[in-house]
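Pasting the structures here.
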Structure 1
């Protein structure tokens, strides 16, 4: 599965952002950009765990990169490889 496509599609479906905007801001904090709030974040993580069969640990949540789309993609890929 293409993790990047899945994440970008999720943000397109669940936020007001479009694909072009998401690509442009892939390394920016999605909370600071107001793409999602804490409730949507919980839904995002739940959807990732359900759809991509990934489980995150507390250290990943503490990583600042986890709050960017690219950081989230990298965390998912790293979890899949483990």
Structure 2
């Protein structure tokens, strides 16, 4: 996996969604990664948008314009 950028935004079904890290895999697919630390949890909006993106994809904006995020993951760190 190659890191494409950090703090990158996509268009979600209800508005913008920012991912902490965006990576591209060896097949050229893009994935959004959310990092939560110190017991933080995802908001209901983040969870809804991530589920939507995992099913339908999400269109990139700004530095991701023209790119579709195909999946998302959340990493929980202490």
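Just so you know, all these numbers are worked out from the coordinates, no wet-lab data involved. Just so it is clear, the model here is predicted, and its values are computed rather than measured. Cβ atoms are built from the backbone, for glycine too; each structure is taken alone.
Structures 1, 2 were shown, and helix-only ellipticity at 222 nm (-39500 (n - 2.57) for each DSSP H run of 4 or more, over all residues; to 500) at -5500 was computed from 2.
Quick check on the output: 37 is relative contact order in percent (Cα under 8 Å, 6 or more apart), derived from one of 1, 2. Which one produced it? Source structure: 1.
Source structure of the calculated read-out (distance in nm of label points 7 Å out along Cα→Cβ at positions 42 and 66, 2.9) within 1, 2: 2.
Structures 1, 2 were shown, and distance in nm of label points 7 Å out along Cα→Cβ at positions 34 and 58 at 3.3 was computed from 1.
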